[in-house]
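Every read-out reported here was derived from the displayed coordinates using simple, explicitly stated rules and does not represent laboratory data. For clarity, every value in this text was computed on a predicted model and none was experimentally measured. Cβ atoms are built from the backbone, for glycine too; each structure is taken alone.
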Structure I
């Protein structure tokens, strides 16, 4: 609703990839964005969303190293924006590290998520990051 009420139209490629990814159609989403680069987008938020979306797609496909690379770019380019992409990317990186048994790195990424300010979904993402830190502290 927030996006619809903003009056700003989302990039069609990113919107389609988001819908495919959210529906679990990772391979189709990847094919749709294949060959694209963040620099293909002129709006900073779209550049960051592209990196984030590629990370989520790779994550969903089990291609964790590629997901980590995309998430790192999302954080680097998006940590000063109000969009949630950088915080969610940090959370996802923490979850990947935790699943791999690397609780030290996971805790660092969860803390990175908590450190990012003034973004959408802050309370929800912070709660998930705190839960991740608690799990890694057990």
Structure II
């Protein structure tokens, strides 16, 4: 009987210590996924810009990336073009919010604050705006 009580106490202590760590894994996974997605997105838009300017293309036009047509505005992918590039290399699960002048990528509808935003430059030679709100506080439970 004493052995059974000792086993139950040990299991209770393990559950009290281990359970909170396993609960935090979902939050860590969401944060990691969005961190990867943001880095991949930022790299792919910069690569498209570098490819466009290396070929001495005009400020606006169209290029093809992985079979996807990508409109270029002021030397950078337009919001719709950037979303097409993202969908080609990283199929959802994420929630895109597309407007004429910006692309917002949210982790999910339940966590709209876990997001990053892309705004292409308003003029040729200017830099785009990359805003990341991907952090553990925004992507947690």
Structure III
């Protein structure tokens, strides 16, 4: 495949990957995380890094709602890539919104592109940015570290 066609195919696949993440998180789809993450993935939120094994419990502890994200801005580097995807999360019960972005590292695997690392940054009303109030949401539901 010519270089331009490969680049376009990679970008389309990465955009679909990030859209799948948003869908799974919004619909609380269980047991599909290997469709979007590498087996050794790390998700960083609230000042804490979570392995993929802990991600279903983290999602269960989260409020229900809708994630809406833009297409990620991606820099390709062979079988690796980095990207940033802005999002809005709307709480299902209160309709309160959270604004932020994900800073990602992607890896090409035999099964296609996957998220290797994802870190959340929130945009605050006061104009600042942070990774959330440092705490472990799983400790609140007895999951602990």
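Couple of notes before you dig in:
- If helix-only ellipticity at 222 nm (-39500 (n - 2.57) for each DSSP H run of 4 or more, over all residues; to 500) is computed and equals -22500, the structure in I, II, III: I
- Relative contact order in percent (Cα under 8 Å, 6 or more apart) - structure with the largest value, from I, II, III: III
- Structure (I, II, III) behind the derived value 2.0 of distance in nm of label points 7 Å out along Cα→Cβ at positions 62 and 102: I
- For percent of Cα pairs over 18 Å apart computed as 55, the structure of I, II, III it came from: I
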